[in-house]
Every structure is written in C-alpha cells, then in structure tokens.
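Derivation of every value follows stated rules applied to the coordinates shown; laboratory data play no part. Just so you know, these numbers come straight off a predicted model, no measurement behind them. Cβ atoms are built from the backbone, for glycine too; each structure is taken alone.
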Structure P
C-alpha cells in the first residue's frame with residue numbers, strides 16, 4: 001500500500017497508536033480536538049503494534065489491565081467495561097484490530113481514523129471480541145462499507161503485509177510506546193508527544209516549532 005507520503009514534502013501530524021492500547025483510547029478526545037483545530041495539516045495514522053500475534057489470555061493479565069483501565073478512566077473520563085477481562089477464551093492479540101484499520105484505509109481512507117475510534121469503543125466500552133471478524137463487520141455496516149469486500153480485503157495477503165509494514169514503520173521511526181505524535185515538516189520529523197497528553201499541551205509544543 002502507498003507510503004510515499006513519508007518521503008513527500010507534506011506537513012502532517014502523524015499519530016502512532018493502537019486500537020487496543022488503553023492510553024490511546026483515553027487520548028481520543030484530545031486527538032479529536034487537535035485534529036479539528038488543524039484542518040490545514042494532513043493527519044496520518046500508523047498502527048504501532050502493541051501486542052501483535054500475542055498468545056496470552058486477558059484473564060491472565062486481569063489485575064494488570066484493570067488497574068490501568070481504572071486509572072485511565074479516572075484521568076481522562078473515557079468509560080471502560082471490564083467483563084472481557086474475565087473471559088477465559090479471549091486472547092489479547094492486537095493484530096486483527098490493526099488489520100481491520102488497514103482494511104478500511106484500503107477501502108476508504110477518509111474513514112480510517114473514525115473506524116479506528118469505533119474499534120476502541122467496541123472493545124473498551126462494549127467488550128466486543130476483537131479476535132472475531134464479526135466485530136469488525138458490525139462496525140463496517142455502521143460505516144456503510146461493502147461487507148463482502150471487507151471480508152475479502154481483511155483476509156488478503158496484501159492487507160496482512162501492509163499491517164506488518166505499519167508495525168515496522170513505527171519501529172523505524174524509533175517509537176517505543178503509544179500513543180505518540182510526530183510532526184512531519186517535509187523530511188524533518190519532530191516528536192510532539194510520547195504517552196498521553198492533552199490537546200492543550202500538544203498545541204503549546206506546536207506553537208514553538210511551526
């Protein structure tokens with residue numbers, strides 16, 4: 001898939017995150033503010049790859065995950081449900097969710113970020129199983145996407161490869177945690193945020209370097 005924008009002269013804000021990263025979910029309202037405040041800047045999304053191909057069950061990470069989710073809910077106001085942490089069958093593999101986002105990027109790039117957010121809501125608020133394609137098909141219906149085409153694209157070798165390419169691009173950029181924000185000015189890249197930040201804090205950094 002097309003990644004020529006990395007080498008282009010465009011000015012953009014690059015968001016490196018993961019749908020199943022809880023702090024990324026917590027930062028959604030701040031990202032929306034930042035994006036809305038800067039319609040003049042291209043907004044790029046890279047799936048960072050939190051735990052791709054992980055085989056660990058969420059129930060075995062219950063205490064660790066719940067403590068983080070409670071803290072994030074308290075700090076950001078984003079609501080969480082916790083039942084999925086008790087599901088003995090749910091494996092915390094973040095690759096399918098990332099691949100669903102890349103699928104939508106291929107089908108309709110203008111919907112990519114909104115679909116990313118919808119997966120977060122489905123997982124964190126409604127505890128939908130992100131290992132099941134049905135979870136993404138439900139969301140795809142809400143976005144009026146062609147369901148059969150979504151299925152075919154999601155399972156294609158091209159999209160699996162493109163999803164891995166996102167993970168690798170994040171690594172090449174030196175990103176070590178999510179969420180992260182980078183300002184791209186032509187061929188110059190400046191880290192704006194590493195970890196959760198308010199839109200106000202990011203704006204203050206932008207003002208100094210734009």
Structure Q
C-alpha cells in the first residue's frame with residue numbers, strides 16, 4: 001500500500017511539483033495552502049489532486065489556525081506531511097501532533113543559516129559551499145534530524161538569485177529522495193540522528209552540483 005501524503009505550501013510549490021512528478025510510491029491525498037491564490041493549488045487541481053485553501057488571515061491567532069489545519073490534515077489520514085514552501089511558523093502543539101512524520105526542506109546546509117534570506121547571508125559570510133537540507137521538523141525553527149543534504153559551490157560572481165537557482169535544482173533532487181525513503185520505511189531516528197535502514201553505505205549527502 002502506498003504512503004499517504006499531505007502537502008502544505010504557500011506559493012508556487014516547485015518542490016511539491018518535483019515530488020508529484022517523481023513517480024514515488026506515494027499517494028498525494030491533499031494539497032493545502034494558507035494562501036487561497038497560491039499557484040501550487042492550481043497545479044494540484046490541474047492534476048486531479050484535492051486542493052484546499054485555508055486562509056490564515058481569517059483566524060484570530062496562530063493556535064486557532066493550526067488547530068483547524070491539523071484537523072483538516074487528519075481528515076485525509078496521512079502517513080507523512082510534507083512542507084513544500086509553507087511560509088508559516090508552526091505551533092509546538094501542531095508539530096507534536098505530527099512528530100516523526102513531518103518533513104521540511106530548507107535552503108541552506110543546516111545548522112548554518114537558519115531562518116530567511118539564506119542565500120544573501122551565505123554570500124555575505126563568504127562561504128565556499130552552500131546548499132539545502134531535508135529534515136524532520138521539531139519545535140526549534142529550522143532544526144531537527146537531518147535526512148539528506150545537497151551542496152553547491154559558491155562562485156565568485158554569484159548573486160542571491162543565481163545561487164538560489166542552483167540550490168533549488170538540488171532541492172528538486174533531494175526532496176523526492178527523502179520522501180521515497182520515508183515511504184519505503186527506511187528512515188529511522190536514533191538520538192536525534194537519521195539512519196537509513198538496511199543500507200549503511202547509502203549516501204545521504206549529494207555531491208556539490210554545478
């Protein structure tokens with residue numbers, strides 16, 4: 001039986017599209033956005049997927065919205081919840097409810113550059129390697145057991161936009177891989193670290209891209 005996945009997004013959902021097109025052993029049972037006009041919802045509708053808009057601005061506070069969001073997610077009985085450009089900080093109660101089955105992708109090599117404007121900050125710090133990280137979500141912002149990372153070299157002529165574009169291509173590689181491993185039951189968390197079952201030699205770091 002395939003893994004049931006709910007996707008949360010706030011914008012175009014390019015990582016959602018990469019997952020949807022990767023021929024994974026999953027069933028995307030719902031795509032939910034806190035922004036009613038998110039382009040990712042249009043993509044979901046075009047491909048026959050349940051597309052649900054829950055406008056966070058219609059609710060009095062984060063806790064109330066997250067409670068509603070959690071109920072909507074549970075209605076679809078997911079095995080996994082995937083954050084694909086979901087631009088809201090989740091409440092601790094929400095995270096606890098889906099602990100161990102909530103994945104996120106972040107555009108940096110965590111634990112470096114948590115938060116926003118990661119590419120600008122990477123260039124300002126003069127790092128030579130940048131990248132992206134798929135991790136299980138915890139109550140700490142952009143922190144949690146790391147599933148897989150991909151690195152790209154930082155070039156002397158990079159701008160935030162050119163660096164972001166190269167990192168995004170790697171995001172589209174590693175997020176489907178992480179979802180596949182979860183769907184296959186191959187991820188286990190031990191003392192805050194993710195191990196890949198049955199194949200200790202498998203790479204969980206993709207080499208630097210171009």
Inset, instruction - Compute mean count of other Cβ atoms within 10 Å over residues 43-50 for each of P, Q and report the one that scores greatest. - result: P
Legend entry - Computed -14000 for helix-only ellipticity at 222 nm (-39500 (n - 2.57) for each DSSP H run of 4 or more, over all residues; to 500) - originating structure among P, Q: P
Legend entry - Test item: distance in nm of label points 7 Å out along Cα→Cβ at positions 35 and 67 calculated as 3.2, pick one of P, Q: P
Legend entry - Among P, Q, which structure scores highest (criterion: distance in nm of label points 7 Å out along Cα→Cβ at positions 83 and 147): P
Inset, instruction - Identify the structure, out of P, Q, from whose coordinates relative contact order in percent (Cα under 8 Å, 6 or more apart) was calculated to give 19. - result: Q
